[in-house]
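Chemist: Below you'll find the structures, each written out as C-alpha cells.
Laboratory data are not the source of any read-out in this text; all were calculated from the coordinates shown. Since this is a predicted model, take the numbers as computed values, not measurements.
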Structure 1
Amino acid sequence: MKKQHKLLAYLFIVIGIFFLLRQLRVPIVTDFYSLPTLLIISGLVLVIYSYTAKRYQNLFAGTIILGIGIHLHGLKSYSFWIDHWAVYLLIIGIAFIIRYLQTKDGLLPGLLLIGLSLIFIFSIELPAWLDWIYTVIDFLEQYWPIALILVGFYFLKKKK
C-alpha cells in the first residue's frame, strides 16, 4: 500500500472506531461525542502518521487541527479556558515550532506568532509603561485582514 493511502486508512479506522463507540454508547467516552473530538482524532492521526512515515509536511496541518480541537473542547468543557482569538495565533505558532523540530524550517514565524499571541492574550493586564501596546493592538485588530491579504500575495509571488 502506498504511503499516501496509509494516512487515509488510518483516518477511516480511527473515525470508524469513534462512531462505533458512539453507537455502542460506551459510558466512558459519552462526553466526547462532538466535533472537537473528531478534530482531535484527525489531528492526532496526522501527527502520528507524520512521525511514523517520516512525512513531516503533514505535521504542521496535524498540529493545527489537533490544537483547534483541543481548544474547542476546552471551551466547551472547562470554565477557566481562555476564550480569546489570539489562541489561534498561539496554535499556529506552536505548529511552526513543532515542524521546526523536524525540518529546521519555521522557527522565526513560530516564535513571532507565539510572542504576539501571548501579548494579545495578556494585554488586558499590562503595566503602565507598556501602554503603547494598546495602540498597536487596536491598529492590528482593525487592519488584520489587510495583513492576511499581503501575506497571501507574498506566498503567491515567493519563488521556491
Structure 2
Amino acid sequence: MKNQKFFPGITLIGFGAYFFLQQSGITIFQQFYTWPTLLIIVGLAFLGQGYLGKDYEAILPGVILLGFGVHFHVVNRFEIWPDHIGTFILIIALGFFLRHQKTGNGFLQGILFLVLAILLLFYDKMANWFGVLESNVNLVWKFWPAVLILVGVYLLFIKKK
C-alpha cells in the first residue's frame, strides 16, 4: 500500500505558510499572494506524493499543476516566456515523460503532446521555412484538429490491445 501522508502534509504546510505570510503582510512576498502560488503548492504536494510516497501516478498531475502555476507567475515577468497554448501542452508532455520514467507508461502520450506543442509553438516559423509549400501548409493547418479527433476516436474505439 502506498504511503498517503505526503500529499496532505505538504498541502497543509504549503497552505499554512502561504496564508501566514499573506496575513503577516511581508511585502517581499507580495507578488506571490496569488492563485498561481496555490497551484504551485498543490503541484508540489502531488510531486511529493509521487516521488517520496512512491505513488508514481501522482507525478503527472503534480507536473501539470506546478508547471501551470509557474507559467502564470512568469508569463508577464519574462519577455522570452511564451504566452501560448503550446506552453501548456509542453508542460503536459513533460509530465507524461517524468511519469514514464518511473512507471514505464505514457511515453506515446508524451511524444504526441510534445509533437503537438512543437507544432503549436513554432507554427509561424515552420510556415516561413516551408514558404514554397505555404498553400499546402495552410490547408493542413486548417484541418489538423479533425486529424486529432480521428486519432482520438481510433484510440478509443478501434484499436484493440
Structure 3
Amino acid sequence: MRILGIDPGLARVGYGVIDTDDGNQRMLDCGIIRTDPGRSDGERMVEIAADLRQLIRIWRPELAAVEKFFFYRSSNTINVVQARGVVMMTLARFKVPVVEFPPMQIKLAVAGFGHAEKDEVLEAVMRELDLDQPPRPDDAADALAVALTGWFQQ
C-alpha cells in the first residue's frame, strides 16, 4: 500500500510517501511544500493545492494520513486550519481515502509513548524506515511519522 503522510501548515506542508509490502515499509519520498510569505494567504493556499496535486499525480497514494490540528492559542491558528482544509479538499478531489490522527496518537503509534519527544519520534521513524540519515526538514520527518501511523492503524 502506498501512503502519503501530511503535516499541514501554511508556510510549510510536510509530506512523506511510504510503500508497504509484506509488513515492511520503505520511504519513497519526503519533503515540504513551501509557500511564499510575500504572497497573500489565498495565493499561498493555491500553491499548496497545486503542489499537492502534483505529488498525488506522481505517487498515486492509496491512502493519505493527515495530522489533525491540535488547538493552541497562536496568531497563525486560523491560517493553519485553512491550509489543512485545502489539503483535505485536494485529497477529496482525487478521491484519496483519508485517515486523521492527533499528535499524541502519532507519537504513541510510532514511538510507543503519547508524550514522546521530537527526537524519540525521529529515531523511531528512522528505525521503521531503515534510514541512515534523518529526513529533513522536521516537517518531512513528521509527515513520515503520520504516514507510518496510517500504516500501523490499517
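Chemist: Taking helix-only ellipticity at 222 nm (-39500 (n - 2.57) for each DSSP H run of 4 or more, over all residues; to 500) from the coordinates of each of 1, 2, 3, which one would give -26000?
Modeler: Only one of 1, 2, 3 returns -26000 for helix-only ellipticity at 222 nm (-39500 (n - 2.57) for each DSSP H run of 4 or more, over all residues; to 500), namely 1.
Chemist: For Rg and Dmax of the Cα atoms in Å, the calculated result is 14.5, 46, so let me know which of 1, 2, 3 that is.
Modeler: Checking each candidate, the match is 3.
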